[in-house]
1. FRET efficiency 1/(1 + (r/R0)^6) of positions 42 and 210 (r between Cβ atoms, R0 = 25 Å, to 0.05) computed as 0.55: which structure among P, Q?
2. P, Q: which one has relative contact order in percent (Cα under 8 Å, 6 or more apart), as calculated, at 23?
3. Which structure, out of P, Q, was helix-only ellipticity at 222 nm (-39500 (n - 2.57) for each DSSP H run of 4 or more, over all residues; to 500) derived from, given a value of -10500?
Structure P
Amino acid sequence: MRERMIRLIYPHDAACLICSGEADVAPGYGICRTCSARLPRVRGELKTGDNRAFDAQASPFYYETPLKELIHRFKYSNQRYIAKGLAHYMADAVREAGWPALHAVVPVPLHEARRSERGFNQASLLASEIAQLLEIDLDREALVRVRQTKTQTLLDRAERERNVQNAFAVPETARIEGATLLLVDDVVTTGTTANACAKALKASGAKAVYVVSACTRTIE
């Protein structure tokens, strides 16, 4: 009876986000034991490459099946509840990284036109959940996207760097001066967007910027 009531009140917590089964689903994480064993997990420290403005990067998963499909559902099928499960894994990755004390969680911003089209900013949803789990302040206004950019998906590295150059700004430098920040995004591939965000944050006085994403590819 108790389990039935939980499923009625919290339907998305009862079924696995990947297979939709209801057996052995980890509370909060939203993925069953069988699916969890098959996830493409990141093991050990991620290499961030040279000339990166951010200080380090963490991610629980590589951007491979079934995470690709899960992220696609989250972003493009309005399945916002997926943020909760992903955020639990991301918060664990931050804890395991052993970074210095973090002052605020900052989501990678969307341009207003893109946010209006999608209806939400997926990075902001993740950041909100992570801030609660890590008991850190959430600052959605620390960083803004000042111009609309093309989607990065089909661009090569050089095109991606040009695409996001000077695309981000800090409206109030006093908010982040001397702060150690946790920058949140759903996927980090080449790291160009995270790098552009970190550059803007550090140019405005941030002491350090650490990046966490739900999924990543190896950054060269």
Structure Q
Amino acid sequence: MRKGTVCLIIMTLCTVVFALWVLAPPAPKPRMVALTFDDGPHQVHTAELLDILEENDAAATFFEVGEIVGEYPELLARAVSIGCEIGSHSYAHGNLAEMDEEAMLADLAAADEQFIRAIGQAPVLLRPPWGDYDQRLVEKSGKAIVTWSLDTRDWESRDARAVVDYVKGQGGLAGQVILMHSTHASSVEAAGELVPWLKEQGYQLVTVSQLIEDCYGETPAPGGVYTYLFFK
């Protein structure tokens, strides 16, 4: 076989392999979902949510408000003990992006102090109240910024059926981060139906950090930003 013919065959094979690689559909994400609960800890509802998660061998991420953490540190300790993740939701639920830098960092430091007292360490993840953040927060907070991909607006409707129907109506949920709150009885009721239903659909309920690692191949770290566009 002539040298030129061999080269042509090799080039053709390389072209075919490259085309198959480019045109091949991306691998499906693992069937993982991250439930997240903001604004706690709540003396009653956080405990109820932990009961639901523990009964269903499921995990979630709780973005907690620092000034409340000191009142119920045992709830955070229990959450960690059953495999859940704790994230910061600021100290006083103020708009961090609207604060001057000194006030912003003081708020985050005060929150971290409460977390360290409750669970022995400061959270890696930060969900800024209302999802509002700016570049200063990304660069100076020392945390990974996490928002969400599906907003149930449970705080607005206070209607468990509306929350459940919204989530069930979204179709494929693999790799999604669902925003809920631990401050309303209706949210607990919705979680009581959604957690077993998600498992029946074949989804694994995991922490945000595990979802980012296993579905997107990244490890959340300070300076990272994980918002709606990332999870899509």
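1. Values: P: 0.95; Q: 0.55.
Structure of origin is Q.
2. On the way: P: 23; Q: 28.
That value comes from structure P.
3. Details: P: -10500; Q: -14500.
Answer by label: P.
Read-outs throughout are calculated quantities, based only on the coordinates presented, and are distinct from any laboratory measurement. These numbers were taken from a predicted model, which means no experiment stands behind them. Cβ atoms are built from the backbone, for glycine too; each structure is taken alone.
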